[in-house]
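Listed next: structures, encoded as structure tokens.
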Structure P
């Protein structure tokens, strides 16, 4: 098993489990990922999804499986199938309704960095390293994936990363906004953050994520749809529970 989903209370873990190959992705893994993601999103008990290696102190993902990629890249049919599978992972993860956290404790390169960028937040340990390296192979990074990179670090730093193919240490990744939090124990930090997120309104989180995505996709002002989201929240069960808990001086149960 190279990918698996584990659910622990309100937190789901999508585990990359190919440590002997530095968690490099095969075509089968790209195709399986959206199925596991959909399972987590569809489960009402799951509030937050964490994506990480199955083993601590190992690579998050070293990118594509070089053996498979080298053999298949000369076949246009295989390339199209591979790119479609990768694109679906990136789109589905970026658009997932629930909060997502990538936990990175080692190398996060190529397609692995793309997976991390498609998550809402990236929490990394001091040994983590990041790189997007198509320039070293004469390849072109896809537009959607490039947009996720630009959204995270801005156009100038995105160009630097893409133009050079350099591998960046965790401290530098934090400085330019490629990661959200740098922690000595990224797994404990991510668990604490996920627990906090699981304790507040899922409706508020999901609508906020939707609005942030619309802003990143170019919307600058409210329209009828965004105004309706604001108004509808006042009729939601989460709002009623939040107000009741505030008045009764207790912790809300969302």
Structure Q
């Protein structure tokens, strides 16, 4: 994890001392995003020779190697650029089209979430329990900024949760696995936003509903620059069913 440590240290050092540019899709990017991406891609190539890398700021095509990495070097750039201390580094290693190793590092909180397919998930070395085994009296639910419009589509139905917008797609989703929220709705996540979170959620027995396309049938060479994977995550099946009308409203 020395590679992730190095990138996290640089991000903490740059926080509050960087400017941003606007990309063609309207999202923000900073010099720290670009440095982090290049450093992670180069480091992974040295550690895992022959394994391709799909990254937000680099090559967005699905690698042709049997094993490959999906990287978001700084998820939450808007927070980072605005001086809001909440963002993440997201890495996931794929085999046969699905993530088998996930690393979600949260530099400002010095927290690291790791998941291994079939073995579970840990935060800072402590094994995590499925959120379905916990009680959630606060009943918070996470929405992304693009999914907030579903509230207007169902004006006569009371939204079944206290709304939170965290501004970091990967951490919005993982908040369910961590027991911080009972559900999360992401309208336009890219593969690099959700790759690591997907495995963490799966390992902690959370319920997932892909609302349009699914990310488990990626074709080698496919350009995922414009591919969205709308998803609803919940702590248990009953919660998923309760929030599903708002998930379905995304596509209406």
Structure R
């Protein structure tokens, strides 16, 4: 089977047009990201953005986000993070799919398998929440998948990574989440955001990846407590190539101007 290509983007953090965030224009960064995807990966099946679409959940930020993603040559699927507002997001994206309880979560069925996109956003808190209704929906989707390969997308990681403040605002009740995932027969990979860092590994035997955001980053610091250590490391998106036996994730710094040559 040929490799299927898709794109993973995370944590775009758009603000009101004309404003900066940590001395950077998030909309300009997103525009450059989209330009790069359009130029080098127009053959990708789709892109999935794993939350924190807007920095403060403002309506103007979602309208700007909508305008930018209209330029993307491939379909895009949007998830929510703790910086978002479900109400304002749905006002700007009224056709966004959601489950029967109104959560922004849905499935995408492809020849590769089932892509299950989750909503871990909870109004008023920074950590992730996956309530009983959402667990019931996920168990149902995993049951429907049967032996079909499953790829999961969400915002908050369900385990600590060593960056103290980020670990405090990860997904609550990770044991319950792990128990729900254990009902799936063939979960191949977890993709999430929130951490603004390139990290890979496995959790309960399931491979995972996350990466730099498109605007600002979280510094690699295992000492600072109570606050998020920030940095201006380069932004990135991921190109994923997968088939029935393989999942390859390339992290691409789309602002890198390093000269390339033939060895």
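The value 2.1 for distance in nm of label points 7 Å out along Cα→Cβ at positions 16 and 120 was derived from one model only; which of P, Q, R is it?
P
Given a computed value of -9000 for helix-only ellipticity at 222 nm (-39500 (n - 2.57) for each DSSP H run of 4 or more, over all residues; to 500), which structure among P, Q, R does it belong to?
Computing helix-only ellipticity at 222 nm (-39500 (n - 2.57) for each DSSP H run of 4 or more, over all residues; to 500) on every structure in P, Q, R gives -9000 only for Q.
Could you tell me which structure in P, Q, R was used to calculate FRET efficiency 1/(1 + (r/R0)^6) of positions 168 and 232 (r between Cβ atoms, R0 = 25 Å, to 0.05) as 0.05?
The read-out comes from structure P.
Check the numbers for mean count of other Cβ atoms within 10 Å over residues 48-55 across P, Q, R and tell me which is largest.
Once mean count of other Cβ atoms within 10 Å over residues 48-55 is worked out for each structure, R has the highest.
All of the numbers you see were taken from the coordinates with simple rules; none came from a lab. Please read all numbers here as calculations on a predicted model, not as lab measurements. Cβ atoms are built from the backbone, for glycine too; each structure is taken alone.
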